[in-house]
Structures are given as structure tokens and as C-alpha cells.
Structure I
Amino acid sequence: MQQTPVTIHAIRLKPGQDLQQEIDSLVAREHITAGWIMTCVGSLTQTNLRYANQPNGSSLQGHFEIVSLTGTVSINGSHLHMSISDSTGTTIGGHLLPGNIIYTTAEIVIGQSHQHIFTREKDGTTPWEELQIQKQ
């Protein structure tokens with residue numbers, strides 16, 4: 001059987017679920033080795049983002065719209081950024097951490113490549129583990 005180069009996974013999260021934990025669970029359950037966020041819309045009652053060049057996350061309570069979620073996912077490590085807006089339209093964004101709790105819903109579509117493997121390793125270009133892309 002010939003495998004298609006891309007598989008699409010779609011999930012809907014419900015109130016009280018943790019955005020990052022549920023994405024990580026899907027990635028593990030589906031054994032995704034090279035994936036990316038195609039789209040995400042929804043809302044949160046609690047956020048936890050690490051802003052640019054900051055060592056720790058910042059949490060907010062309230063009602064927020066998910067304006068965007070983007071990044072790569074893999075059983076070997078994921079890297080996701082999210083932007084949210086409040087009731088006045090003020091928008092902030094940063095690195096997604098655990099603790100982003102769904103208010104009404106989150107509708108997420110993830111693409112999966114069967115031709116690649118994503119890993120995260122220190123490669124000397126930065127002090128962090130960065131994306132490494134391999135062909136299968």
C-alpha cells in the first residue's frame with residue numbers, strides 16, 4: 001500500500017482542557033515524527049506564554065481569543081508560538097507553555113509529513129536545541 005505524503009489530523013478541544021498537553025497527546029497517540037500546525041481557532045480562560053528573550057512564562061486570567069497558533073510538532077520535540085487577543089483587541093504572543101486552558105473550544109488542524117523526521121538538537125548555532133530535518 002502506497003502511503004500518502006501528508007496526513008491531516010483534526011481535533012476539537014473542550015472547556016478546561018490544556019492546549020499544549022492535548023496537542024502533545026495527539027502527537028504521541030498518532031506517532032507524529034514531522035508535523036506542523038495548519039490552523040487553530042478558539043478561546044482561553046488562562047494563558048501561559050514565554051515572551052521573547054524571557055527566561056520564564058507569564059500567566060494571565062480572563063477571556064482570550066486564539067488569534068494564531070503556529071509551529072512544528074514531533075514526538076521528538078515541538079516548538080509552538082501563539083498569539084491571543086483580549087476583549088479590547090490587544091494582542092500578545094509568545095512561546096506556548098503548559099497552562100493555556102480552553103474556554104469554549106479550540107479547533108486544531110495538524111499536518112503530518114511521512115517523508116521527514118523532525119528532531120531537536122543542539123547544533124552549535126544557538127545555545128538551544130533547534131529543529132533538525134531528516135528525510136525518511
Structure II
Amino acid sequence: MNTSPLHALRLNPGDDLYKALDSFTRERNIAAAAILTCVGSLQRTSIRLAGRKTGTCFEQKMEILALSGTLSNDGCHAHITMADGDGKTIGGHLLNESLVHTTAEIVIIEVAGTRFRRQLDESTGFRELIIDPAD
């Protein structure tokens with residue numbers, strides 16, 4: 001039976017959300033995974049907004065409403081949606097320096113029989129997802 005393992009992790013205040021996801025997959029040599037869910041809050045958020053080439057930093061407490069992405073030991077790609085104290089939402093491509101405020105509770109599922117890797121795509125200028133069968 002080919003099952004896909006689930007992983008759960010909890011981040012603490014001050015932890016970098018993106019770096020923690022990247023370290024988690026590299027340390028466990030995870031070839032392909034997806035984020036199932038994440039709840040928590042951030043005290044500082046760094047994201048790249050749609051159509052922009054550089055990141056934007058928000059120095060305020062935000063609730064994590066959604067986090068989705070593809071993860072592998074060759075790189076992670078995640079998007080986040082957050083709400084501020086007035087309930088206004090914003091989201092974008094998650095970057096380093098997004099720091100946990102109180103907690104981030106994350107559930108990840110491995111994609112059995114698959115290997116994700118990233119390769120520079122000249123047309124986009126980004127390292128894009130390549131999906132291969134696992135070796």
C-alpha cells in the first residue's frame with residue numbers, strides 16, 4: 001500500500017515561517033509535499049504582491065487565514081492570505097522574514113511516488129515547478 005505521510009509542526013513566536021517550511025522539507029529529505037492547512041499569526045510579514053518584482057513588508061500583527069504551497073527538498077513555493085486587526089485581507093507570495101507572533105500550526109502531506117524540483121523558467125524569470133516520478 002502506497003500511503004502519503006502526514007506531518008504536523010508548530011512554530012513558536014519569532015520563528016521565520018518560510019525558513020521553517022524550507023528547513024523542515026530539507027531536513028527530512030521530502031521529495032514532494034503540499035501544505036494542507038495552517039492557522040496562527042504573524043508579527044511581521046514579508047510577501048511579494050501580484051505583479052511586483054520585490055517584496056513588501058508589513059510590520060503589524062496579522063492572522064493567518066490560509067497558507068498553500070508545494071514543498072520539496074529542492075525548494076518551496078507558498079502563498080499566504082492574512083487579515084489585519086480590522087479584518088482587511090491581503091495575500092501574496094510568502095518570503096523570508098515572515099515572523100510568527102503567537103503560533104503557526106501547520107499540517108503537510110507528502111505526495112507519494114512524486115518528486116518536485118525547481119528549474120529556472122526563462123519566460124517567467126522564476127524557478128518553476130517540475131513534476132517527476134519518484135526514483
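0.8 is what came out when distance in nm of label points 7 Å out along Cα→Cβ at positions 84 and 100 was calculated for one structure; which of I, II is it? Checking each candidate, the match is I. In this comparison of I, II, the computed figure 0.55 for FRET efficiency 1/(1 + (r/R0)^6) of positions 60 and 76 (r between Cβ atoms, R0 = 25 Å, to 0.05) is attributed to II.
Values in this text are rule-based calculations from the coordinates and carry no lab data. This structure is a prediction, so every number in the text was calculated from the model and none was measured. Cβ atoms are built from the backbone, for glycine too; each structure is taken alone.
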